[in-house]
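Just so it is clear, none of the values below were taken in a lab; they were calculated from the coordinates. Note that the structure is a prediction, hence the values are computed from the model and not measured. Cβ atoms are built from the backbone, for glycine too; each structure is taken alone.
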Structure I
Amino acid sequence: MKIIFLFIDGVGMRDAAADNPVNPEVCPTLCRLFEKHAKPVDACLGVEGLPQSATGQATMFTGVNCPKAMGRHCEGFPGPSLRKIIEENNLFLQLRKRNKKVRFADAYLVESPEELIARRYKSVTTVMALTTPEVITTANDLMEDRALMQDLTRETIQDRYPDIRIIPPQRAAEHLFALAREYDFTLYEFFQTDVSGHSMDYARACAVLRTYDRFLAALVRFTEAAGITIIMTADHGNIECMNDRGHTRNPVPFIAFGPHERQIRDRVESLEDVTGAVLAAFDAM
């Protein structure tokens, strides 16, 4: 069994509205997956306030209700207490204990994991990746098309890395598919959706979603033919409500597409269940 986990930051589920760019005209493939292969799941996790990135992502990747553990929703980068939860028991660690081959597809623009360790601020996925450094991809992997950039097309790094060519999102899908055929579990994080949601710029949000949708359409074709399962979810809502700069309390989609999708999807009611559903799928094989 092989799984691609697509973490798409800041995308909630909401009915059609004039300020909601998550619609079939903008992102038809994503909306089709919402309609046929998704269920709405809770991102608030029983804690008052707006869901935030640090605790939402940590919950998703550990199976621990991190807002409850911290007593609040924590935004941005995880602090020492939240890092400790991530470091002790995360999805990468659990998969490695099961002798699964794991890869984090997002390239870090560094030469070695030591450069990441030295950073003061680390995202949830970075903290998780550093517990299993063999999953980390770097600028060299990107040059060799064995990693993806967080923007898919590599346009955001042209000022620093002009020798790394820009690619269409469909080509990024080819690169991710190649990795997924080599590894049991491959994670790709896309956060431009959250960035554009905070901008309150509807045209920008549409452009980001169109780029992601072209990537997603190609990836779905590749994985369906190869029998690879796609899982997709978000840490909180944002881009689906462009009349507000902040996050939303809307449910987020949990999508499972491919072999055994129903068994995987049925296990998930909130972000707290995501890690358990992934591990159960591998344990059942």
Structure II
Amino acid sequence: MLTELEKYPLQTYEVYLLNHLTKIYSARKEVIRTDWTKHSDLLIDKFAIHSSTLFQLIDGIIEHKSVDPNVRKFSFDLFSVNSLLRVLIETYITFNHIFVLGKSEDEKEFRFLLWQLDGLLEQKKFKINNDDFEEVESILNANKTKIDSLFDQITATAFYKTITKTELVKIFDTDKRKTNWKFKITEDNRIIPLKIIELVELTCVSRTFINLYKYTSTHTHSGYVSIEHFEKMRGKQVSDDYVNPLVNQANILTIFLIKDICSIDTNAQKAFLNLSDNTRHEIIGINKAFRKI
């Protein structure tokens, strides 16, 4: 027997975005954050914005349906839909990895600082000349000061002091001025650096999301497979069989996010308990099924 999510994926997606996620997130925002944890809410905002855009893109297909209710005209941007799905996955795994996965607030702050430093070090690689614009020198100096400060902040954190130098150098090297915010810690306290696809596997678990990330990446980067796929589909009708699985994965990511927010916020958890029994059971069941927990 098909669930509501399987029978009406786009309608369900709208309910999850505008109703369930909104209620959970609104409860979380009852507390105003001004420290490093405010970035957790910014990532949730980013996820919600991308989700809304994705919904509008796919909803536009429905408005252009042909006479056959099960067949859609090819009137949507294949590349943008898939690229947005990839961005949704990346935004979610970043939120989870930094603000949920850590076993303590000290560890979460450590993960956040590595993420912040990694971003600023990447920004430093931009090719900028001192005469590009008037304030360039002061901006570059300010960024350098911020990077230097972050190296000091990280070495001063409580969690930093719990990691052996041998393990620490895998993700944070003051001498080489390098860092990697993507990692996992084994039960015997070994640190294993991760690539982005390995972080997807760690966070989303399901093989579906691993394959979806790889598939959507080909569209984001204009790989050969995506162009070949585009050629085959161009000018043809797009059926529910192609579109609905994409919407379902966006739905599942939204459920993951809802559960994660509730796991770190008591106000959100209270709001979750006020949802209907069917909704709570669906969220819990789907979360367990796709994470295999």
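Among candidates I, II, the computation of distance in nm of label points 7 Å out along Cα→Cβ at positions 7 and 223 that gave 3.7 used structure II. Between structures I, II, the greatest calculated value of relative contact order in percent (Cα under 8 Å, 6 or more apart) is seen in I. Of the structures I, II, report the one carrying the highest value of percent of Cα pairs over 33 Å apart. Once percent of Cα pairs over 33 Å apart is tallied for I, II, the winner is II.
I, II: which one has helix-only ellipticity at 222 nm (-39500 (n - 2.57) for each DSSP H run of 4 or more, over all residues; to 500), as calculated, at -12000? Of the options listed, only I reproduces it.
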